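What follows is a set of structures for review.
Each reported figure results from applying straightforward, stated rules to the coordinates on display, with no laboratory input. Computed from a predicted model, the values in this text were never measured in an experiment. Cβ atoms are built from the backbone, for glycine too; each structure is taken alone.
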Structure P
Amino acid sequence: MTVLRQPATMGDVLKYELNPNFTRETVTLLAGTNYPVGAVLGRITASGKLKLSTASGTDGAQSAAGILLQAVNASGADGIGVVIVRGPAIVSKAALVFDASVDDATKTAAKHAQLTTLGIVPRDTA
């Protein structure tokens, strides 16, 4: 029997937000990546564009700045996406997608803490 798999949706990531008019922004995503729903993003200081938030670096993107709420294919050119950038909001930890450099529990916990400072609370059971 063929197993059908539905791609992740915003509802898999976002479990609660107070007011979408306050918590969300439309942003420019840096070219070169196919961004999935739930991508944890960081803002590049020089350009203001967002990309996957890295574990370390000096371009500003090492600090989490929000979570992508819809998939955006920006592999060929900059893309436009809707990102939750401030809370109050609750997101599912299991649905968050991190940069490859965020590769252990300590780095993941650091990203969760950065999101919490924005008012975006990652939870196991949401």
Structure Q
Amino acid sequence: MTQSPEPLEGAPLIAPSTTDHPLFDQVVEACRSVYDPEIPVNIYELGLIYTIDIDGENAVRVIMTLTAPGCPVAGEMPGWVADAIEPIPGIKQVDVQLTWEPPWGMEMMSDEARLELGFM
């Protein structure tokens, strides 16, 4: 029986995004078009998109979370994100994965989101 490897000491909880990819900004804009139905702020500004990884073949992998595990749209929101990204010219495929680690917190929101929701 093999054990799964322990996470690397000091490894980030959230994997870095490929911000230098030419399609990155378009993918971010697509994510900004998706809203949590209960909060009038897009999911990118809410801090729900943890990682946008785009490989050399233009396949996109998004790791995201939700404000709470019991979110009523938990089963639907990853599909909304994929549907927003797939039409971008040049994108080969989109895979959206939900994670609960690290848990989302209000500190993950952008200043724009905090302002919109009256927290600033």
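Data for the structure
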item	result
If Rg and Dmax of the Cα atoms in Å is computed and equals 15.1, 52, the structure in P, Q	Q
Origin of the derived value 1.5 (distance in nm of label points 7 Å out along Cα→Cβ at positions 60 and 92; candidates P, Q)	Q
Among P, Q, which structure scores highest (criterion: distance in nm of label points 7 Å out along Cα→Cβ at positions 36 and 52)	Q
Identity of the structure behind 15.8 (criterion: mean count of other Cβ atoms within 10 Å over residues 44-51, calculated), options P, Q	P
